[in-house]
Structure I
Amino acid sequence: MLYRPAGLAAAMLMLSACAGGNFRPVSDTPVRIGKPYAVRGITYVPAAAPTYDMVGYASWYGSESGNRTANGEQFRPGWITAAHTTLPLPTYVEVTALDTGRRIIVRVNDRGPFAAGRIIDLSRGAAEELGMKAQGHAAVRVRRVEPSEKDRKRLRKGKAAAALSPVPQRELEKLRQRLPAKAR
């Protein structure tokens with residue numbers, strides 16, 4: 001049986017639509033900074049931020065399963081990913097829970113959070129890995145990192161990066177002092 005190229009292409013396109021749409025493959029390239037954008041009257045200006053290191057609050061999200069992330073990938077709640085308002089997509093960050101000192105590496109592939117006082121939205125999988133899923137939000141430190149290629153590969157497949165040792169208590173106390181005064 002012979003297939004015409006146009007017919008074969010149409011059939012493949014229909015099958016890909018049945019499989020969940022045409023999402024961008026999970027990849028570290030190209031890195032996208034993006035243009036300024038506004039949400040609820042606030043303008044966000046994405047920028048390269050190689051020394052990003054912020055203390056604030058994280059929340060988590062997970063009901064958007066199957067939606068498209070800001071960089072075009074399919075959102076998978078169980079993966080170790082996050083949303084950030086201005087970091088390039090993708091970016092890797094180390095997130096430290098300031099109550100326990102627990103640290104994980106997360107792949108940022110989406111935009112958000114758009115709630116006052118939040119600096120990062122973690123996927124359900126990342127929130128579970130960090131140990132903050134039950135409380136819904138937590139004080140955190142978010143610091144841009146360059147993980148090993150082995151850890152990047154694991155994160156691109158939705159798996160956790162290699163375990164990191166907890167932050168010592170003395171350093172945690174210093175980080176907590178950096179929280180905004182009215183949020184402490």
Structure II
Amino acid sequence: MPADADALAAWAAAAQLGINFAHIRRKALAVLNPLGSIDRDIMDDADLAGPVIFCFLFGGFLLLSSKVYFGYIYGVATLGWLSMYAILNLMSETGIDGSRTASVLGYSLLPMVIASSLSMVFSSTGWIGMSLTALSVLWATSSSSAIFVSVLSLTDQRLLVAYPIALLYGTFALLATF
């Protein structure tokens with residue numbers, strides 16, 4: 001089989017599994033641009049393929065930095081997802097389902113993935129590493145709170161949404177740093 005046929009077979013297998021790479025790219029770009037406007041319909045399909053990929057990348061980069069934290073990553077992610085699901089459903093009138101909550105939190109893990117990849121180059125306990133980690137927490141918090149506020153139509157409640165999210169990503173930052 002030529003290389004193009006192998007790539008086509010891989011894309012067909014991913015499509016059969018329900019993995020839509022165009023949606024993963026669109027959501028990742030929405031997270032990477034925290035100051036841009038968020039489409040209200042960005043979370044119409046709550047896929048979990050992107051968040052699982054980002055969790056694996058986060059754990060993989062930490063593994064390359066001699067930190068074996070896969071269990072901690074999935075434990076913190078699960079506890080954070082359940083907590084944010086409860087908080088958001090208590091705050092909003094319309095509510096949100098669990099898969100959409102997990103999807104937003106997982107896609108917003110992308111800045112932490114970037115910080116963990118840079119921690120292989122810079123010391124994570126030095127001032128450059130600490131600065132990059134703090135910036136990634138602010139970036140992830142800003143992106144996910146903007147998406148939640150947009151999807152749930154929570155006007156003037158962005159800081160209330162951002163606080164528990166910042167605590168969640170701060171925990172991930174502690175995993176990446178120490």
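Nothing in this text is a laboratory measurement; each read-out follows from the coordinates by a stated rule. Predicted model, so just to flag it, every value in this text is computed and none were measured. Cβ atoms are built from the backbone, for glycine too; each structure is taken alone.
One of I, II was used to calculate helix-only ellipticity at 222 nm (-39500 (n - 2.57) for each DSSP H run of 4 or more, over all residues; to 500), giving -6000; which?
Label of the originating structure: I.
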If FRET efficiency 1/(1 + (r/R0)^6) of positions 40 and 120 (r between Cβ atoms, R0 = 41 Å, to 0.05) comes out at 1.00 when worked out from the coordinates, which of I, II was used?
I
Matching 3.2 (distance in nm of label points 7 Å out along Cα→Cβ at positions 32 and 96, computed) against labels I, II points to structure I
For distance in nm of label points 7 Å out along Cα→Cβ at positions 128 and 160, which of I, II scores largest?
II
For FRET efficiency 1/(1 + (r/R0)^6) of positions 64 and 168 (r between Cβ atoms, R0 = 35 Å, to 0.05), which of the structures I, II scores highest?
II
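With Cα Rg over 2.2 N^0.38 Å coming out at 1.06, pick the structure among I, II it was computed from.
Working through the options, I get structure II.
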